[in-house]
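Pasting the structures in now, so scroll down.
Just so it is clear, none of the values below were taken in a lab; they were calculated from the coordinates. On a predicted model such as this, the values are computed, not experimentally measured, just so you know. Cβ atoms are built from the backbone, for glycine too; each structure is taken alone.
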Structure I
Amino acid sequence: MLNNADGEVSVYNMSLDTLRIQPGGTFGIVNALIALHTGVLPDENTLIVPDSASLKADSLCNQNMNVKSALSNNCSFFDRALARKIGKNNYKKWIDSISYGNRKIGPAVDAFWFNNQLTISPDEQLGLMKKLYFGQLPFRKSVQESVAEMLLREDNSAYKLYYKTGNGIDEKQMPIGWTVGWIVENRHVYFFSTLVKKADAKVDASITSLSVTKNILKNYGFFEGKK
């Protein structure tokens, strides 16, 4: 976690802080930026229809999605459909330009962010969130502002909480979970990046990651409007 006011960084488990691992669903943030900036998505309201292979029982993703709803619900079919339209050359250009993790795309253009080709560390995720918040990425300012607003999950008089979760697997095929974003209280912004690794393949690690993130924030005195 980074306190932007004084630059103080808090790290738990330093060995994981710089460990690069697949971004899973958090790559949807970058996908949205590229797609909206390049016109692959004409606007935020453009709908993509899930393919039959993506349909799962009782899934919120079994419906047409726009970019905001896909980000909120971690709908992987949306990102895969965008990826096929964006193409490898565009990905190479933009992933290099933002220095995203190890910058490796691999042969599968619609799978490289969840098959351990592209990897990124929690520290690098934190830096990406800060640049997005301040509009310092090489995309139109309006696009960055729009995507940042799509990450808003909780908004009340005490605080605003922005985040994106994501599932993935590590090199041993065990589940990992991400939560990346920031919280704003009293006009002060704090950025965070949480990575958890689980031993149980049946566990939704992104739920664990979000729970851990909120518990840590609460432990630091957030959510009361006093920070």
Structure II
Amino acid sequence: MPPVVDRYELGAFQTNCYVVRAERGAAEALVIDPGADATMLRLELARMGAHCAAILLTHSHVDHIGAVADLAEGLGVQVYMPEAEADVMRNPDGYFRSLGVSARPYEPDVLLVGGETLELAGLTLEVVSVPGHSPGHVAYYADGALFSGDVLFAGSVGRTDLAGASWDVLLESIRTLLDRYPPATIVYSGHGPQTTLATELARNPFLGELRAERAARNP
């Protein structure tokens, strides 16, 4: 059964934060990419009657980590994030001061590289390494739901003009997702509305190369 997903657009960048439960009314939830508004998220969890089991991060860009320290400390929960980007969480101002934005530092509890299976809040999640937008970016998959961070959006893909980004690596990561998961998989992106892998393969203007590959394999 697909998880129950509540989406919140937070902060100046309108970054999607997701509260994910195994079923509606479940006693535990996961929070994915809390970019801002820790107090609001705590109130939402209370409204749902749900305890936060963990905070999961897809990557360390400031619009995805802005509320991590306040939320983790306030709830007393562990933070899971990509090992390759943990230093950013430990010293965000050192990376983002020039952008005029800031986040409180935090020491992550569980470091991920991809390939792990997490059992949290009654959900089984696969951790998938999907670099390209950022060097250690991961996605989380659970029962037909893919939390893609800033790798794949409805009608677009993650930026590759940032430090540590690469178009070729990003395209390979998206190829991995398309090869690994069913076409009907719902994609919950870091920005914008949800979509599916099938929709993006068919229509996303940035995925023409991948469409051509599949057309050549299935003439």
Structure from which 18.9 was derived, mean count of other Cβ atoms within 10 Å over residues 83-90, options I, II:
II
Of structures I, II, which gives 0.95 when FRET efficiency 1/(1 + (r/R0)^6) of positions 67 and 163 (r between Cβ atoms, R0 = 25 Å, to 0.05) is computed from the coordinates?
I
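Comparing distance in nm of label points 7 Å out along Cα→Cβ at positions 91 and 211 across I, II, which structure shows the greatest value? Kindly include the intermediate steps, with their values, before the conclusion.
Values: I: 3.3; II: 4.5.
With respect to distance in nm of label points 7 Å out along Cα→Cβ at positions 91 and 211, the highest-scoring structure among I, II is II.
For structures I, II, calculate distance in nm of label points 7 Å out along Cα→Cβ at positions 139 and 203 and state which one comes out highest.
Ranking I, II on distance in nm of label points 7 Å out along Cα→Cβ at positions 139 and 203, first place is I.
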Which structure, out of I, II, was helix-only ellipticity at 222 nm (-39500 (n - 2.57) for each DSSP H run of 4 or more, over all residues; to 500) derived from, given a value of -11000?
I
Figure out for me which of the structures I, II the number 17.4 belongs to, where Kirkwood radius over Cα pairs in Å was derived from the coordinates.
II
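Tell me which structure, out of I, II, gives 3.8 once distance in nm of label points 7 Å out along Cα→Cβ at positions 75 and 187 is calculated.
Working: I: 3.8; II: 2.6.
Label of the originating structure: I.
Any idea which of I, II comes out highest on relative contact order in percent (Cα under 8 Å, 6 or more apart)? Could you put the intermediate results ahead of the total?
On the way: I: 22; II: 15.
With respect to relative contact order in percent (Cα under 8 Å, 6 or more apart), the highest-scoring structure among I, II is I.
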